[in-house]
Structure P
Amino acid sequence: MLDREKTNSNLVENKRLKSALAKLQFMDENFADSIQLTSGWLHDFVCPKCTTLMSFDVITKNVSGDTKFCCPNCKTEASGQKYYEAWVYQYRRYFAENMDNVIVCALAGEDKALQFLNRYIDFYADFYNSFPIHGQHAGKGKIMAQSLDEAVWGIYVLKAVYYCRGFLDAQKLEEWYVKLFGPMAEFLIPQVTSYNNISVWLLSCIGMAGLVFDKKDLVNFALDSKFGLYEQLEKGLTKDFLWYEGSLHYHYYMLEGLTYFCELYVDCEPKSKMLLMLDKMYQAPMGLTYDTCRILSLNDGWYPLTLKDYAKQIMQAAAICQSKPLLDQVAVIRDKFPEVFDEPTSLLYENKIFNNIRLFFDDHIVMLQKPFPVLLKSGSCVANHMHRDFLSVIIPPFSADLGSPGYGSLINDSWYRASLSHNTISVDGGQPKKLMKTKITKIAGGIEASVEDWPGIRNIKRSLTEESNAVKDCLEIQSDTEHLYDWLFHCEGEAEYSLENVAVESLGKSYELFYQVRKVVSEKAFCAVFKDHDGRKLTINIPYVPGIEIYTAMTPGNPADHLRNTLLLRTKGKEVKFTVMYSLDISEKEKSKESFDLETLKKKVRNLERELHGKKRGKVCRVRRSLWN
């Protein structure tokens, strides 16, 4: 999410923020709604000749039943009461559906956004009771002409209030609830009487009003009442998790309203069954796409359809659910339709969908994904099946948890489940056998894990941060008494060490499975390089720190007769800080393969160019530029 502390100068330097600011300026200059305007039905705003949607211009003045509207396709003009009322619908929807621009500007520190939001909502709050109840399709509305459109309008505006509520006056928020959103919810509740996509939108609006203004009765009604969201999904979803109306468009349309609700609901109920169902419903149509991005048009719904038509809500859902299939689908959208990510709305979600960090708080693990995957494990959920490797790291494929070769193994408990076989910290030869309370937090540039109740240790934490193309690993310990600390790292592959070392008989009790132990004798920075069979290299750079000894050894892998390289950093005292840097290089083979593929492609296109002339050649040139520029 954006940081409201950003300055206005930063605001205009960002292309998307600049676009949002321009839209905000336009909205502020052109919003002038009136209680005298009556909203109609969008489906009436079509050309009487070719059925194309008529041209809409938000700055049209003095709209009435005599105003002529033009078809952008065949240029036919049409006028009348239904066209006038449909224009009013478009006008009111335009400002509501552009609220994301207001949110972006508000979060980026633009005070004009909050001023506009106050003016905009104040108008509807002041006059909501005066808007006439009207509509001929799908229930009644007040601001809009049917219950569905009333709910859609409410959802757009409630989202803006939710994101900006921390910057708004509490008394003003209460006023808006009493005069606008509370009455709107009460107006919609009696109209939830069946199982269909419209009811899902109404319930989502009611539930969002409850979430924004902390009205639990509204949230409970939205979720659990007769015809509530859970019943809607139970009755309305097929066993394939597709919406029963038989149209992929209406499947996504129903999901759009629900996604707005879940965007707020995830903040208070991140483990909710509703969020799991949301994920499944977004994954359900994936098998019905073709050419990676095209969607089949079935029964009623727009044509043609692509993922671009639903990109915003898929982005929202990916940010909410954080599931790999959805995140992968967003990556496809970004590849096929990059212009989607030029929209200011993308700023609200991209930190979550393109985040370098994958957090699994309840499972005590977090993954730093770039510049290469590194996993940090703070602890375990339960003692059953637990390995004693609090604050351990894994760098696949070089360095991994060995798992368990078999519970009957003589060294299963003493080695495979013990701290010394993991990339972790050993205190006085091991780690506590009990579960300990751990915490994972985001920090600048990375992640940090800590253990809060390690016996005899006042403070212990480990952080991973991205620095250029490397990962910095920092482990800090403070204690009131002296301990022996061993920092451990095990790695597959061929090892090369930069400094002279000498053989050591033993590391002491508990270290019987450490073979070929050697101690580095030079007082210089140390470098270890591990190379796998594919030619990839993992490099570990360790600065020289007086008092920290460096050892190398071989230890059992899985199976146990396979030995792994082991690094051990040892020191004794009350306080210690271990700092190392990891970097990963791909093999020369992989580099040459990438280079070969690109050069081969260029040669093929150039050969093709030589065979073509004129316009055809120009077309190929454009293709070439798009391929590697």
Structure Q
Amino acid sequence: MSASRMSAKLLLNNRYSLKKFVCFNRQYCYKIPNENDVVRIGCASGFWGDTAVAAPQLIHHGKIDFLVFDYLSEITMSLLTAAKQKNPAMGYAPDFIHFSLAPYLKTIKEKKIRVVSNAGGINPLSCAEVLKKLSQEAGVDMNIAVVTGDNLMPKVKEISQSNIQEMSSGMKIPKTIHSMNAYLGAGPIARALDLGADIVVTGRCVDSALVLGPLIHAFKYNNSNFDQLASASLAGHIIECGAQATGGVFTDWQTVHNWDNIGFPIVEFSANGSFSVSKPPSTGGLVSKGTVCEQLLYEIGDPKNYILPDIICDFSQVQVSESGKDNVQVKGALGKPPTNDYKVTATYADGYRVTAVTCIGGPQAEEKAKKTMDAILKRCRNIFKQLKLGDFTRVNIEILGSESKNENNKEPRQLAVWMAAHHPKKQALEILSREIAPAGTGMAPGLTAIAGGRPRVSPVLKLFSFLYPKDELQVQIYMNGELKESYQPSEYSPTSKENVSESSANSEESNLPTGNCEFYLKDLAYTRSGDKGNSVNIGVVARHPSYLPYLRAALTESAVEKYFSFLFEDDDDGERVTRYDVPGINAMNFVLHNCLGGGGIASLRSDPQGKENLINRSIERLIRCNHRFKYTFVQYNRND
């Protein structure tokens, strides 16, 4: 196609307002943005296994320019690695092809929607190959680009011989590496779109890059547009988890209606870096200041130094405001030059695990559960001794529903028992798996069926994270199966990271007026928790600015550490809790370090990722029961 014809075609196909074009290399025509340009991006997946109703509502009713799908987590990468070992053609998220795209390829093409997804997992080329075949069978001509280079398994031997250490623990790299992937940035995604891709498939990249890439492409941001890059990354961060931005897992869940058709998020991004969050019309869910602020703090650490491959973001002064029903405006993100390293997460084999969940009913259910589990473990240990298998490495038993920490609870008559164990040998856990069912006839009355039948033994994969120089990674871009070019990010001079620590209580907090009212935390704040490896963050957003001093006075680092002491390992004497202030949205962010029993599939806990069912319920009681502070408040409107 001639340069002039391609320029005309791009002009006709571009949905967002185009005022002026400039052409480079006589091949591609790029838009020069102006202050009136906007780009609309919808996110139809927050994880591998998200609902199939998201894509059609965004495609048919979202009026979007780009559609993104986020599938990958640390756990998902381990599962995809195992899938590829069984079948070399797998290793990607097949749902993306067969359920999310295949039924809508013609509509996507007709509406000129471009798609970006990390569904490629550890095998993006195979993912694109299958997708290309399906699009051809459907009679839809799609340019499908692939970004590769995140998979470092070919360099494992070289890396293992270096002095690489784990980022948090300083541990040396283990010998049983199972997978190793770098978190790539948005640059190669933007470049693939520049090259004319209709669909971009990547492997591991930071989630927000799925949105940042299209915005770099659309507005032609350069490497010095730090604030715009930070704002675009924030837009991606807010919508990357799908319905979590539109009322999912919201503190005020009772106010969120029509979960069956919950709307998935859309960002409308302006060239100046401001953006709005909304959802398709006539869908369920809720977009409010509360839902957006909660998601802003989800899975972050230091809000002044949120490190991404393309930018270091400062979210501390971000402002969030409601501009209409289900429409929220966001502005104020700041950016700093990125580092010259990629974060790499590897997984390594560390023995085996088994998990059994069963129910016990009737009087004294908790006592029966404890005695039954103790007897099962004792029986297994006796067998292990005879077979010289050694003891369990770890065992975790939780009696769910007992509310044993709640002094006001009444004796429950139905409970679920969660028992998980770790052992270096698979044979030992297969014995445990077989010895659970016999408790139904030989131990306490009231033991019902084991959920899912006899428990399956599975390998344990632990995380090992480290930094790797960007200039030593070869990132490549393919188009329709053909290698187009290599991508190398720009280098930057090192920048100093601003340290942020908890400030001591100021005079305002020391002299707060008190009254005769008592409040739950949920009455004063929105809260949300998220995980990063073996750590948890808890965001606390004051519903009204006047509440923040009271929250800061009650929720000190030491108070939070004391209340959540049961989460931490007894032998961990390092820093346990760090509090960060986020004044722009009247919030605090707490990071609880090394508190998930290994996190992900390495954890034996029922809540290995620190989700709402543990964190929000517990921290609510921190103020109510431990402090019982009584302050005078002006009655607030929940819409403030």
Structure R
Amino acid sequence: MTDAQLERLALSAGIAVEWTDHAGAGRRVAPPVLRRILGALHVPSDSDADVADSLRRLELRRGARPRALTGDAGSPIALPPGFTIGRGVILCESGAEVPLANVEAALPALGESGRHRLIADGAEIALCVAPQRCWTIAEAIGHARAWGAVAQIYGLRRAGDCGIGDMGGVAVLAERLAAAGAAALALSPAHALFAADPSAFSPYSPSSRLFFNALLADPAAALGEERSAAALREVAPDATRRPLEAGELIDWPRAHALKLAWLRRLFADIRRTGRPPAAALAAFREAGGEALARHARFEALHDAHRDASGAPLPWRLWPEHVAEGAVDGDAVAFHGFLQWLAACSHEQAHRRACQAGMSIGLIADVAVGVSPDGSDAWSDQASMLVGLQIGAPPDLINRAGQNWGLTTFSPLALRDTACAPFAAMLRAAMVHAGGVRLDHVMGLRRLWLIPEGADPTEGAYLTYPFDDLIRCVTLESRRRKAVVIAEDLGTVPGGFRDTLAARGVCGMNVLWFERDGAGFAAPEDWPANGVAMTSTHDLPTLAGWWSGADLAWREAVGLAGGEDAAETRRRDRGSLWRAIRAHDPRAGPEPAAAEAQAFVDRAIDFTAASEAGLCLVPMEDLIGTPDQPNMPGTIDQHPNWRRRLPHGADRSLAEPRAADRARLLSARRPAR
């Protein structure tokens, strides 16, 4: 076969056959890589006959009656080329019906957004109609500008948390922030991880994006303080717990085991006594339906199937037919109970945040993908990519490229369902939140996919149905009155941010990246339709950047560093301080590197002066700690996802500097 034939097939399947590297040079995807990716997409390409047959099948698919359509409320909805409707009807969610006859090119404009049904010549087609814009920050806050904080849930502290921050700590922190004038508290992802594997604690490598991480649950939210505390005392006397709860870093294996033991004791108590809330738990399981049942079944099976060392086996190594076989009913019920506890915890935390005065409340974080060994990949194999992992091509920072070890939805499955699996994921994130942050939002348009076992350089971009996905985001956002923040850092195609903004999706304007030709941009020149931020979990804290603590870490773990990095940082410090002084001449002379707290004060004020509707400041910056939660490019060399804040959630704003910074933010962005 010729390379041209193979490339034609790849393009037909949505695979880009060339890409531009960080230096602006064009690169072509090698034929073996194309064949492996095509194979993972179930598009055979090993021979000339395979290529010809696959091209024919894809062509037939494009010409067939669509299984799903999307459009915008108030505008005609385009039909695929060649598809016409003799007689039909649109059955709207509201119960309204729109009769159709002899329709060509486009459906008539609909004023009602929602997930409707199109009956066309006897066949049913899913129809998703989106509003023009997401629920916006301006609508949520009711005034010009607001501020909020960002917290890593696991890093919060409160008495009785077993050494892992939880939603009880979130609720307390949200109340303290609201009292200080904050409108929102953005959180690290709370997706379900692996109850059977304490080593899998990265919040961005979830087992499922449909369910919660049960280790973050606050049992008292569902069962009451007295009952919860009594069970904790039974499994973990104070002498056992306090060393875990006092540590600067989370001891995940020990804390994981202790928290699960506590939760098992509570479950056993409910099963033994039948005391309330047994009825509430049964109602929750019924409402969760097959998706919850499958997730609980996965967790039970994952715990039951282990290798010789005791480590849980990936589901693809389970014995054949195990999914349909017998499983411990008590174990399945336990994991359903965990999800109920977690859901109650999130509901209470968001409710307490709003009751305390937050106009947005909690903002959930949605990871870009899931573990291929997890619950989502096992439970819904028809919707997920199998044999491909998400990553990034080589760039200036990661010259070998990146493999994030995640998978996600198949674009074919999304097109065929009007993005129903994606919508379910969004609803799960928004259910107890006033907003969501979408990690790596470029994934709505394209993803760098790598065949399992291949080098990150041996990948290619796969196109996603962006128009369908952004309509889905818009619909779910407005239905649930949830603001949407997009992680759009780095290089994105021209016009992409404008497209997001037109839909009411806010980008992220992070201090370190807001520069102009002369240095750092003045805050009044930052985009007004984004969210202004001092930093993120993957970047240096304000104190760490000014003091150079992040450079010391990078050098210690073998990443870029040394004298060149130190000299660049020295110049950048001078450039940023000049921008701060130009904005506010009262800033005075540039502080020394060791005087990081003075810089933190000014940097927060500088960022808050942006015209963005929302300014988010990580708790690490409000407190002034030099250490960042995660250092990309490291695994065990840096304590990623283990750092805890120095004070309890109830005292996080009691320290004078943190209190002063909260007052500064409220002065810049007063609640009204």
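Values quoted throughout were computed directly from the atomic coordinates according to the rules given, and no laboratory measurement underlies them. Worth saying up front: this structure is predicted, and the values here are computed from it rather than measured. Cβ atoms are built from the backbone, for glycine too; each structure is taken alone.
Identify the structure, out of P, Q, R, from whose coordinates relative contact order in percent (Cα under 8 Å, 6 or more apart) was calculated to give 13.
Q
Any idea which of P, Q, R comes out highest on distance in nm of label points 7 Å out along Cα→Cβ at positions 186 and 402?
P
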